[in-house]
Every structure is written in structure tokens, then in C-alpha cells.
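Colleague: I've put the structures underneath this note.
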Structure P
Amino acid sequence: MSNKKEQALINFKKANSLLVKIIKMTESGEYCINIMQQNLAVIGLLKSAHQMLMENHLASCFTSAVNSNNNKRKQEMVEEILTVTKLLNK
């Protein structure tokens, strides 16, 4: 596993544990602002993980496809990147 993927995995695990905490906070009726702050922390971790995965993908899979002679695969890769980018920006 690449370093970027390992870092993303760490962020996913941190986000997961924070989500468990958020659920407990919500169930116990904690102050909304405190819950929202934890929620923003999860969002930040997930955005960071997404960025790490994108960087890893561009440096490995995407670069490999672009350097190949397979024009169909190149186009597929570009479309995949555009799809993920559009989803991120929704």
C-alpha cells in the first residue's frame, strides 16, 4: 500500500471513531455546537483522505494510463477523474 493510501486509511479510521462519538453525543442530547464541531472534524478528515487518494491515483494509475498507447483507457481515466471531481463539488 502506498504512503498516501496509508495516510488516507488513518484518516478514515479517525473519522470512523469520531462518527461513533458523534452518534453517542447526539443520542445523549449534547449541545448542538459541540456536535457540529465534531462533525466538521470528520468532514475535514474525509476531505483530506479524498485529496490523498486523488494524489495517489494521479501519480500511479492515471500516469500509467497516460503513458500507455491505449487511447480508450486514457479517455476512461479522464472521465473517472471528472466524475469524482464533480461529485466532490456537489
Structure Q
Amino acid sequence: MKSIHVSENIVSLSDFKNQASRILRQMQSSHRPIIITQNGRAAGVLISPAEFDQLSEQCRFIEAVQSGLSDVEQGRVLSEEELDKVLDET
């Protein structure tokens, strides 16, 4: 994900409502998230479906690595010989 340019990537909710089509095109061409504000405060972040998919995949990968590390810490691992035996049985 590219960095945010305050002058281009932060819009008020009312501006977003009035210019949604243009803002969506801008987001897709710049590959930058859009911060939507309400009453002067950040209220939401708009990202492309591709960016969402990428972030979701990264999150799943990190969770899988953390789960594996936890298994190692808890001793829930198989030796190479045990793994070969399990794989041979299937």
C-alpha cells in the first residue's frame, strides 16, 4: 500500500458523497487509500478490493506463522521420522 498524501487522500464524508465516482477512480489509479472524515475526525478508510485481499492474505499468513510458533513453544511438533510415518499412513 502506498503512503497517504494528506492533500489528495483525505476527504470529508460530504465531499465523498458528492464526488464518490471521481474519488473511487482516483483511488484505483493512485493505489492509495482514502481517509474519510466526519466532523473533522477520521471515520473510515477506503481501499481497493485488491488491497483488501492483499491485507487479508497477509493477516492470514501472520496468524499461521504465529500459530506455528506457538505449537513449537508448546512442544506440539513431530520429528522427521514421525512425520514420515504419518505421511506414509495416508
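Colleague: Using distance in nm of label points 7 Å out along Cα→Cβ at positions 12 and 52 for the comparison, can you identify which of P, Q gives the largest number? Write down the numbers at each step before the final one.
Modeller: Details: P: 1.0; Q: 2.7.
Top value of distance in nm of label points 7 Å out along Cα→Cβ at positions 12 and 52 goes to structure Q.
Colleague: helix-only ellipticity at 222 nm (-39500 (n - 2.57) for each DSSP H run of 4 or more, over all residues; to 500) was computed and gave -20500; which structure, P, Q, did it come from?
Modeller: Numbers: P: -28000; Q: -20500.
The value was obtained from structure Q.
Colleague: Here's a follow-up. When percent of Cα pairs over 22 Å apart is compared over structures P, Q, which one is greatest?
Modeller: Top value of percent of Cα pairs over 22 Å apart goes to structure Q.
Colleague: For FRET efficiency 1/(1 + (r/R0)^6) of positions 28 and 60 (r between Cβ atoms, R0 = 30 Å, to 0.05), which of P, Q scores largest?
Modeller: When FRET efficiency 1/(1 + (r/R0)^6) of positions 28 and 60 (r between Cβ atoms, R0 = 30 Å, to 0.05) is calculated for P, Q, structure Q comes out on top.
Colleague: Identify which of structures P, Q gives the largest calculated value of distance in nm of label points 7 Å out along Cα→Cβ at positions 36 and 68.
Modeller: That would be structure P.
Colleague: Still on this structure, please answer the following. Relative contact order in percent (Cα under 8 Å, 6 or more apart) was computed and gave 22; which structure, P, Q, did it come from?
Modeller: Q
Values in this text are rule-based calculations from the coordinates and carry no lab data. Everything numeric in this text was worked out from a predicted model, so none of it was measured. Cβ atoms are built from the backbone, for glycine too; each structure is taken alone.
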